[in-house]
1. For the read-out Rg and Dmax of the Cα atoms in Å, a value of 15.1, 53 was computed from one structure; give its label from P, Q, R.
2. State the single structure among P, Q, R that was used to calculate helix-only ellipticity at 222 nm (-39500 (n - 2.57) for each DSSP H run of 4 or more, over all residues; to 500), giving -1500.
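Please treat every number below as a calculation from the coordinates, not as lab data. No experiment lies behind these values; they were computed from the predicted model shown.
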Structure P
Amino acid sequence: MIFDHIGLITEKKQDNEIWVEKTRVWVTDYKKHPYRIEWLRFAKDSPVKGAVREEPHIAYKVDNLEEAGRALKTLLEPFDVGFARVGFYELKDGAVVELMQYKT
């Protein structure tokens, strides 16, 4: 696993937000942030519930998403975001992690 970014929840509109229809959330491009922070601002009708919507997450790049997430509690089933497949999981200590399998 390789560190990719940290995701922080906000209710404040951020500059250059990107709309993600599948999860109904506005996100910022963490690749453009000097500390690789991704801000997430969920729409009221977002289907995302629980820890993924309420807690910060740390994201890691993995070679095989299914293998890396196998022993973890799934919070949000893997889905395609264009440049990668991602899934959200909870560790035994309650931390939320996003695992990302880049397409290239």
Structure Q
Amino acid sequence: MKDPRDIIKRPVITERTSEFIDQLKYVFEVDLRTNKTEIKQAIEAIFKVKVVSVNTMRVPPKPRRYGRHAGYTSEWKKAIVQLSADSKPLEFFEASV
């Protein structure tokens, strides 16, 4: 099995994903080659929470220009993780007041 920190690359924090926090849903960028079971095990191992479901999607590359140079961004994989109702919220998503 892979190291859980190699599977989960970073959290995706946007205005839309911050609205999911009330429903105990969190969004992460994950390794392209992982499946839902590996993502679930990695989240449970890193954060010590219970995962109910995992939804994944591949984000396609987008065309980008920088001056006269044109290219594409990298393709990446996004995972939306639903925690159980008795799980504690993840601490790095909390707003500091």
Structure R
Amino acid sequence: MKPYMWGSSIVGFGDYHYKYSSGREGDWFLVGFSPRKQNLVLYIMSGFKPFEGLLSRLGKFNTSVSCLYIKKLQVVDMNVLEALIGESIQYMKTSQPTWVAD
């Protein structure tokens, strides 16, 4: 997937179309990252519930709904991080029927 800028500080990969029951809809990336002052933020749009096994092996991090916060890449297992990103993308492709590839 090609990287694209989403705003001024987020690099996103892939995209999908979403629509809420309220009628609000839009387009967003499948996975993204942003180098913030305190953390590297990875946007895992699927959330983390499907990936608890991977998270248990990842290393030191914090999460919010769809954000994975990492202070230093040296404190996480890069193979696990790669698997988490790949599985998240695959999950989004199968669970979001309106997703759009590059």
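1. Matching structure: Q.
2. Label of the originating structure: P.
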